[in-house]
Structure 1
């Protein structure tokens, strides 16, 4: 699995380099598809110092997790408006019930239309509606073809990203105590799992640290790190505090 992920990453980086070369050779602005935050950050670090080309990362909003990288000749201005991104407002039709829908429901229904995952950015599920960031070339197609999410009738409208106002993310805070700052120890405390169980999930490549799949059980965590376990959600480390009398470390986490 790890080798497969590495091959996918090499293939994706080759496409990033194609966008860089196209910008430089044809003197125009280019963008990649959406990618996860980890890949966008490492690829940006690799290409940002290329001569005669400037680069920028953006995904439609300030805290975006799926993002594009845009390129332009160094004599051109590059702004957020150069990213081919639009927002879809997806609202449940009140006449047909108010079923609870989650991120997976929305993602699955949009992909079922034949949309490539790389053309989709963040999907933000809110109480009254859901906002989906999408490549602008597909926005009208999704608007006109997405009628149901799961079995719930929905209405879809398209908006420029500049008109979208997102509520501030709400975290549910909790302070836990752990024996060490190792990944397996903190994840065990945060997700209320036995340490051995967490280690199994890590070995099965079901755990991500800062949006990157990891198999390093003993890596040490720091403030700001994000941990997710497939099927169990995600937490963020907000503070690493004092040592208790029993030599355990106080860690404040936030759960989405």
Structure 2
């Protein structure tokens, strides 16, 4: 399912709309071809009572799923804000008296820039095994712990540096864990099947109608298609059409470049 969630929004919308409309057309023609003439009068009697049930089932599944995915996107944005806050705390901790802030600020800037460039999208965001990012955070760890271990820094300041560094690494692990999360395949299959069943049932109701009258089911097919497109667009904040914003980290990067933290020491 990862290849679906990584498609552009336009491709998802057009693809699901085309599929939904195609299913509606095939359902209308299929009933004419497959149902014997003597049994066609029974088709509306069977399909009509099923419409409320199928419609309600799809609506419930779609509402729950879309609400969950929208909440997940907001949570992902919250994780990025937490990571930026942790980086800010470390940058300020490095300005404490008797701490050499330049090596820490340089290593932190390198780590944040590498993260945004190499570990923000696609497979690298979920795996967290990009070599350049791993090297950058290892360099940051060494810089922070080397300063914290210096006797003249003192225990309180050294502890603050280490705790701030732990906050950065913990935030990174939380982001990677969130990026590796996926919607359960069975849940997606159930939602897709319920939507397609609703379209097929709608097509069965208009199999005797003229082509113009049959266009009424386009509305049902469009709603189903757009709902499925939105689901796949929202379900991958680090690889789909709606990539989670890295603006909070970009703000820290700009502050480090401008010397904002150094100016506050």
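No value in this document is a laboratory result; all are computed from the given coordinates. All values reported here derive from a predicted model rather than from experimental measurement. Cβ atoms are built from the backbone, for glycine too; each structure is taken alone.
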Task: Identity of the structure behind 16.0 (criterion: mean projected area of the Cα convex hull in nm², calculated), options 1, 2 - done: 1
Task: Structure (1, 2) behind the derived value 14 of relative contact order in percent (Cα under 8 Å, 6 or more apart) - done: 1
Task: helix-only ellipticity at 222 nm (-39500 (n - 2.57) for each DSSP H run of 4 or more, over all residues; to 500) derived as -9000 - corresponding label from 1, 2 - done: 1
TODO: Work out which structure the value 2.7 belongs to, where distance in nm of label points 7 Å out along Cα→Cβ at positions 63 and 135 was derived from one of 1, 2.
DONE: 1
Open item on the list: Between 1, 2, which one scores greatest on volume of the Cα convex hull per residue in Å³, for residues 103-246 alone?
Closed with: 1
